[in-house]
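> Listed after this line are the structures, all set down as structure tokens.
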Structure I
Amino acid sequence: MEAIRRELELTRDGAGTLASPGGSVEPVPFNDLAIQWGEIADKVRAEFEQVFERSAFSHGPYVERFEREIADYLGVPHAIAVNTGTSALHLAVLAAGVGPGDEVLVPAHTFIATLWGPLYAGATPVLCDVEDATGNIDVADAARRISPRTRAIIPVHLYGQPADMDAIGALAQRHDLVVIEDTAQAVGARWRGQAAGSIGRFGCFSFYPGKNLGAAGEGGLVTALADADAARLRSLRNHGQSERYIHAEVGYNYRMDGLQAVVLRHKLRHLNRWTERRREIAERYRRGLSGLPLVVPAVCHADHVWHLFVVRTAQRDALREWLTAAAIETGLHYPVPNHRQPCLQHLGFGRQSFPASEAWAQQGLSLPLFYGMTDAQADRVVAAVREFFTRR
């Protein structure tokens, strides 16, 4: 690391990444949520006052308004707000009728929360390898792992790019599987004109602050196409109540709070514009990083909302150190694949082969990309990456 720092202590010109020796540069953050806040702060503060005046803290009218507005945005009949994206996955699996003894197909390369849904329900997640080009579930590999106990498939629209929903839908139809979309990273993305999260029987969203549509804390959502599914989801998130103090089944305290709904409603109004800026930055990266010995992400499945911009190189760790020394923050998503997670070893995944997932885990590096990022910041990142590969 110190050797890399010494190499970087050189004078740069133009779009260079560093000042003269002993000088300093403005860091490029991985994300800067204060920019979004600045665009909505005044209106949100005023509405926060109303939440407190009405004591509408847990669920309530502000959550219901958000549910209506995002249902319209996604083009679905039902949107059920919950407290986290993890809770959304759990409830969707339960509402799908999945339980002990059942199996659910999930990609090996994803955040572990995708697996929590089946595990919380007592089912067994069956890991599948992913596409080399996108990191999304490899449908051909998933097909090979179907057994008589397979009940559902959870495609993840990873990094903001939809999975191949045509192939997934065909596979599900052949084997009578429930499709539960994990849309935690892809709000606003579309597949053949339909919103991601509106195609399967259920769609699950996360509003963790760093997401493209992020709350001021935790938040999540489940979409449902059928009235009966939506009714059960609403009951499950509220202690399993069929009516006040009548609990039809074991339920959960998974309600969204009113303050989060206020933030999300105001951010939703800006989401399309914010997404277009993310696309502009991603295209700037793609042009600037072309021709280098690293894999630059491509739009393979019709649309991309660029939650993350993940490049791949066998020199991932050295490149990350180089960028850190240049005051550029990066991220790792996800360096330990799920088949090697300690808490899952009892499932025997480690004895199976997931070569594409291993490659993504070992080589993937997430570059800064956020609404409010300037062209100059993106160009600094490009210049630093290019210098890493051309400095010798």
Structure II
Amino acid sequence: MNTLVNFRPAQPSKTGQFSTGVNSLVLIADVFPFCGETGVFSNAANYSIVVRKLRQTGLGRNANFEPYGPEFRFVFQFEVLSQSKEAGVVAKSQMGTCTLPSGEIISILVNDEEGSYNKNKSLRVFAGVRSDPFFIGWVLNTLQPLPNYLEDDNVMGLALEFDMSQFLPTDDGTLFGVIAETTPRHHGPETLLIPRYDWIGRPEQTNFIINAIPNTVDLRDLWNQQTPFEDFSEEVASIFKERLHDSFSFWDMRDHVKNWDEDALHAHVNVRLKDFLIFDVSKPITNDSHLEIEKSTIAGKPYSTGGGRTVDTNVMDILVTYLINRDQGKFYQSPAFHATKLGLNVFPYLAPPNKKILTISHSVKLAAQPAVVWNVVGRFDSQWNEVDPVVKTKAIVF
């Protein structure tokens, strides 16, 4: 799961879009990586994008951000596939809804790039299969550089674009935090102890930070059961403070040079313990502004950008560099310079899904004669190549 946010200043109006002079905010959540081009949303989950206002309550060692005020929650739900037949061709489609903070419900046709509007057309929403905007060129444990290993990957994308003045008033502050989460839609005995499946604020908080140190207890499930924007219990907080401290120290020494002093390390732990993607709509959000608000606050100085995360942000290299040398050394640029497809400049901002046919081959040496192997395996209507003593297959259909 990933969360993206970008503030779009007022631009000349376009047909069907907001009026000239309207500042719009774009919020995107991506779920179900590796979904292929025929992916669908689960009818058993709530997919939510949640925003709250923030206050910067300290700088330097005391760096911190506190949420306040009500939640602004956008909840997506989807139904099972429906089937229709036209001119002898069977087509399948999926419908869904998005419930706005006001309670208004918008109907959604999955994969409709035009999206759906609310009643006064101050908000537009999309849901469907898109090219994954995330890219990564590092092996976590070894930091071995490699090309984007999410190449040709697709995700299920959820995109919102709305008039800021209608949904997130800024009269008492322009700083916000946003998270995305998936929770059980139907509560029963089997889901009673699962308040949520997953949640995410800043990219890779769990995989590259909470679960970074080899041969340690995996705390990701415990993390996902905590409630975003709320303080953890004292017991749980102590567990994660210790893990965050150890993880940041582990990352710091990846280049064998200590760049994080104890004050900065303490501040980083405090900031990361409250995980939400931070953005300020009074300042520019660009491909390079990701994490700048947090970095400046930890460094004890005012921030100068809108933070956030655009569709094309080089998230992983920015994160890895900061974790290792606190931006005081070289920039860790991996061979993955961009995602499979760059983002769009128009709604829904996520690029269309990848439809490239991927070929996967694998061979296994078997210590048996071909006749014995075929007697056990059978044909399965597949395309097999018999090579003695190697049996190769292009596909096995069960």
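> Which of the displayed structures (I, II) returns the greatest value of distance in nm of label points 7 Å out along Cα→Cβ at positions 107 and 131 on calculation? Don't jump to the answer; show the numbers that get you there.
Details: I: 0.9; II: 3.2.
Sorting by distance in nm of label points 7 Å out along Cα→Cβ at positions 107 and 131 in descending order puts II first.
> Among the shown structures I, II, from which was the value -12000 of helix-only ellipticity at 222 nm (-39500 (n - 2.57) for each DSSP H run of 4 or more, over all residues; to 500) calculated? Don't skip to the answer; put the middle values down first.
Values: I: -12000; II: -5000.
Corresponding structure: I.
> Something else about it: Hey, Cα Rg over 2.2 N^0.38 Å derived from one of I, II reads 1.03; which structure? Before the final figure, lay out the partial values.
Working: I: 1.03; II: 1.10.
Answer by label: I.
> From which structure (I, II) was log10 I(q)/I(0) by the Debye sum over Cα atoms at q = 0.10, 0.11, 0.15, 0.18 Å⁻¹, for residues 211-338 alone calculated, if the value obtained is -0.57, -0.66, -0.95, -1.11?
Numbers: I: -0.57, -0.66, -0.95, -1.11; II: -0.35, -0.42, -0.81, -1.16.
Label of the originating structure: I.
> Sticking with this one: Where is distance in nm of label points 7 Å out along Cα→Cβ at positions 331 and 347 largest, in which of I, II?
Numbers: I: 2.3; II: 3.3.
Sorting by distance in nm of label points 7 Å out along Cα→Cβ at positions 331 and 347 in descending order puts II first.
> Given a value of 22 for relative contact order in percent (Cα under 8 Å, 6 or more apart), calculated from one of I, II, which structure does it belong to?
On the way: I: 22; II: 19.
It traces back to I.
> Right, another one. One of I, II was used to compute distance in nm of label points 7 Å out along Cα→Cβ at positions 227 and 323, and the answer was 2.9. Which one was it? It would help to have the intermediate numbers written out before the result.
On the way: I: 5.0; II: 2.9.
The read-out comes from structure II.
> For which of I, II does mean count of other Cβ atoms within 10 Å over residues 91-98, calculated from the coordinates, equal 24.4? Please report the intermediate quantities before stating the final value.
Working: I: 24.4; II: 15.9.
Label of the source structure: I.
> Next up: Given a computed value of 25, 23, 14 for semi-axes √(5λ) of the Cα gyration tensor in Å, for residues 67-282 alone, which structure among I, II does it belong to? Walk me through the numbers on the way to the answer.
Working: I: 25, 23, 14; II: 36, 23, 19.
Computed on structure I.
Each reported figure results from applying straightforward, stated rules to the coordinates on display, with no laboratory input. This one's a predicted model, so the numbers in the text were calculated from it and none came from an experiment. Cβ atoms are built from the backbone, for glycine too; each structure is taken alone.
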